[in-house]
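As structure tokens, here come the structures.
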Structure P
Amino acid sequence: MPVSDLLKNINNEDKTVPLAVEKALSQIIALTEQIVNKLQNNGRLFYIGAGTSGRLGIVDASECPPTFGVSHNLVFGIIAGGDIAIRKAVEFAEDSTKQGWLDLQEHNITDKDVVIGIAASGTTPYVISALEKCNTNNIITGCITCNKNSPLANASKFPVEVIVGPEFVTGSSRMKAGTAQKLVLNMLSTATMIQLGKIKGNKMVDMQLSNNKLVERGQKMLAQDLNIDLSEACALLTKFGNVRNAIKNYKK
């Protein structure tokens, strides 16, 4: 195919992904409610996966502290092969039937926590075995997979199955399956943080002011919310450190 046809056909396949996610909404709701319940009671959220799936979990977990102002010890992303696997594939790491549980144990996992296995195929031994051990230890388990009735879904108490169908390049699950997983992860973490009170209206009032762009965004939030000018908003933000505290302590 010429480049134009290649890209049109990839795009046509990609358009089907949100519709597949929509069909799994009831499963996503059930899993989100479990996450919210555990995190409201001092629990933590763990994503565990291999390859693209593991990397997507790490991306979502790493974005929670700066976006919602939560501790780095609230949401974790674990990948088969360890941190080196974030950038380079580690051969056969996903085939271990013991390492997943060992990796979770390094974080002193308990039945207060939730573990979500991510695997497009739903057949990754590293992930399945970790969830099976979680089940035997009364830990809530969920998954995000793109095959129906997979071993991973069967090992999960709250499975999410987003059936995206064959990839444009056969077996390249970083494409539609990866997109589907990213959409579901966005939904799980964002809805959970809203339920935990980390958003005011639709504003990220607890975000970390870690760069100039976010400082400016915080100033604009304050100016709009409190009906003050930007210079006063800047002074408030400097004094109180984040948007929520500035709103809370503002006095006309």
Structure Q
Amino acid sequence: MPDDTRPLIRHHVDGKVGVITIDRPEKRNAMTYAMLAEFIQVVGRADDDPSTVALVITGVPGAFCAGTDLADLATVPGESRGLRGSAQERHKWWPLAQARKPTVCAIDGPAVGMGAEFTSQCDLRLASPNARFAWNFVHRGLVPDTGAGTWLLPRIVGLQPALRLLYTGAMIDADEALRLGYVLDVVSSDDLLPAAMELARAIATGSPHSLGLIKSLVQQGLTAAVGEHMERHTAAMVACFQSDDHREGVASFLEKRPAHFTGH
């Protein structure tokens, strides 16, 4: 029997990488309301941790997140099923996309419904051959439940491929996800987490100050006019030139040594 006392959302630190693991294998990591609230809080704490630079999001081996636990959902009458937050409380809808740190997702097993949405919220995605993806909300009388499927997914794979997935609710495998450009690579289950950690560690060698600005500029640039983007860009460049990280980056190059960035 599952241990009801164990944490279902685990967070640990490995060097400069924070690792968040969904741990409910008996339900393929399906999310209850309580788990979702815990997940949002853990992501927020991991993002605020000054000791790390990048985050890896994964599930226990063989599972990522099979979506909302419909048995848990059924305990709440339909007329009482409220939103998890207002439209302005974006961290409650997009905890991963709102994270300031770069995020790498390692998917081994089904990522369905809310689970697929979580993968869309991450910056970079790696999958094992066991990975499956489905935005099956039309079969539950819903729209994609975090809004990621209707905003982020078309920007990742293009309009028609996204609409096909959303309209049909079809399940795609890892190879199809790779063909669509939804995942960066498909690696064996045994190599999946090590590959995600290797990528996150490579990211974490960079300046945290620069990484946060790059993530913000790219995300906001998806919908900004060029003039608006360049206003933000020039402000970011000024902030970079005045930063300790920029001074350290130049000094480490001239002194032929690894940089020791502080994020300031």
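No value in this document is a laboratory result; all are computed from the given coordinates. As the structure is a prediction and not an experimental result, all values here were calculated from the model. Cβ atoms are built from the backbone, for glycine too; each structure is taken alone.
Which structure, out of P, Q, was FRET efficiency 1/(1 + (r/R0)^6) of positions 7 and 223 (r between Cβ atoms, R0 = 35 Å, to 0.05) calculated from, if the result is 0.25? Walk me through the numbers on the way to the answer.
On the way: P: 0.25; Q: 0.45.
Here the read-out was taken from P.
semi-axes √(5λ) of the Cα gyration tensor in Å computed as 35, 23, 16: which structure among P, Q?
Numbers: P: 35, 23, 16; Q: 32, 21, 18.
It was calculated from structure P.
Assign the value -16000, calculated as helix-only ellipticity at 222 nm (-39500 (n - 2.57) for each DSSP H run of 4 or more, over all residues; to 500), to the correct structure from P, Q. Mind showing how you got there, number by number?
Numbers: P: -16000; Q: -13000.
That value comes from structure P.
If FRET efficiency 1/(1 + (r/R0)^6) of positions 55 and 143 (r between Cβ atoms, R0 = 30 Å, to 0.05) is computed to be 0.95, which of P, Q is the source?
Numbers: P: 0.95; Q: 0.65.
Checking each candidate, the match is P.
Compute mean count of other Cβ atoms within 10 Å over residues 127-134 for each of P, Q and report the one that scores greatest. Write out the running numbers ahead of the final one.
Numbers: P: 24.9; Q: 22.2.
Result for mean count of other Cβ atoms within 10 Å over residues 127-134 over P, Q: largest is P.
When distance in nm of label points 7 Å out along Cα→Cβ at positions 151 and 231 is compared over structures P, Q, which one is greatest? Numbers along the way, then the final one.
On the way: P: 6.7; Q: 2.0.
Max of distance in nm of label points 7 Å out along Cα→Cβ at positions 151 and 231: P.
Thinking of P, Q, which structure, once relative contact order in percent (Cα under 8 Å, 6 or more apart) is computed, gives back 16? Show your work: numbers first, answer last.
Details: P: 20; Q: 16.
Clearly, the read-out refers to Q.
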